[in-house]
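Colleague: These notes open a run of structures that come right after.
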Structure I
Amino acid sequence: MTEYSVLIGRQAERDILEAVTYIQEILFQPESARRIYKAIKTQINMLSEMPQRFAVIAEEPYRSMGMRKASAENYLIFYLVNEKEKTVSIVRVLHNRREWTNLL
């Protein structure tokens, strides 16, 4: 089975940090913050194998870009697969209740 390199973009790293910080410091739920962080990181790491298992987003312009999304807890992980270089680029990590189409 081919293994892909997973690259987490700066904005995606900021998204994760902001989510965990909000849950920990504003909602005062440090255990939830740790659980969500671990779930997001686990799902991201799993994308190193068979990243195509999640469908391309149907809406344009994301379909043309080949943007895909996976989920972890209440968060959506948006990413692109580069078959030639065998890489997965994590673009954003957003709460599933956010209007993500305007944030990508």
Structure II
Amino acid sequence: MLGKDLFVGTLNDVYGEFLGDKQRRILSAYYDEDLSLTEISENEGITRQAVLDSIKRTTAKLYALEKKCGYAKKFSELKRLSDFAKNGDKKALSQIIDIIDDL
């Protein structure tokens, strides 16, 4: 059985446009809609094994994109720092600027 890595949902949000429609749809059904492999296979008209293979391949592709670009990690860090910056933390604001400049 495939354990759900919830970070994959974040990766799909960030890099989903680099995936094919079917890949994105299957990943979204699994991670966002919490459908089972069987439910997805019925909806897509493919085997349960094909769904599992697609999820594994697509997840690997998303992790490769994140390793190369690092946008999901930077986005998460920006969200975390924004809470501190809203409360007047000047160091957090400086770190936000550094991350944006690095993009």
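Colleague: Which one of I, II has mean count of other Cβ atoms within 10 Å over residues 20-27, as calculated from the coordinates, equal to 16.0?
Modeller: Only structure II yields this read-out.
Colleague: Compare distance in nm of label points 7 Å out along Cα→Cβ at positions 44 and 60 across structures I, II and report the one with the greatest value.
Modeller: Numbers: I: 3.2; II: 1.5.
Across I, II, distance in nm of label points 7 Å out along Cα→Cβ at positions 44 and 60 peaks for I.
Colleague: Going by volume of the Cα convex hull per residue in Å³, which of structures I, II comes out largest?
Modeller: Numbers: I: 92; II: 104.
Ranking I, II on volume of the Cα convex hull per residue in Å³, first place is II.
Colleague: Something else: Looking at relative contact order in percent (Cα under 8 Å, 6 or more apart), point out which structure of I, II has the largest value.
Modeller: Values: I: 31; II: 22.
By relative contact order in percent (Cα under 8 Å, 6 or more apart), the leading structure of I, II is I.
Colleague: Given a value of -0.67 for log10 I(q)/I(0) by the Debye sum over Cα atoms at q = 0.22 Å⁻¹, for residues 28-67 alone, point me to the structure among I, II it was derived from. Mind showing how you got there, number by number?
Modeller: Working: I: -0.76; II: -0.67.
Derived from II, not from the others.
Colleague: Comparing I, II, where is distance in nm of label points 7 Å out along Cα→Cβ at positions 4 and 36 highest?
Modeller: Numbers: I: 2.5; II: 1.4.
Sorting by distance in nm of label points 7 Å out along Cα→Cβ at positions 4 and 36 in descending order puts I first.
Colleague: Could you figure out which one of I, II the value -9500 for helix-only ellipticity at 222 nm (-39500 (n - 2.57) for each DSSP H run of 4 or more, over all residues; to 500) was computed from?
Modeller: Value -9500 for helix-only ellipticity at 222 nm (-39500 (n - 2.57) for each DSSP H run of 4 or more, over all residues; to 500) corresponds to I out of I, II.
Taken together, the values in this text are just the output of simple stated rules run on the coordinates, not laboratory data. Just so you know, these numbers come straight off a predicted model, no measurement behind them. Cβ atoms are built from the backbone, for glycine too; each structure is taken alone.
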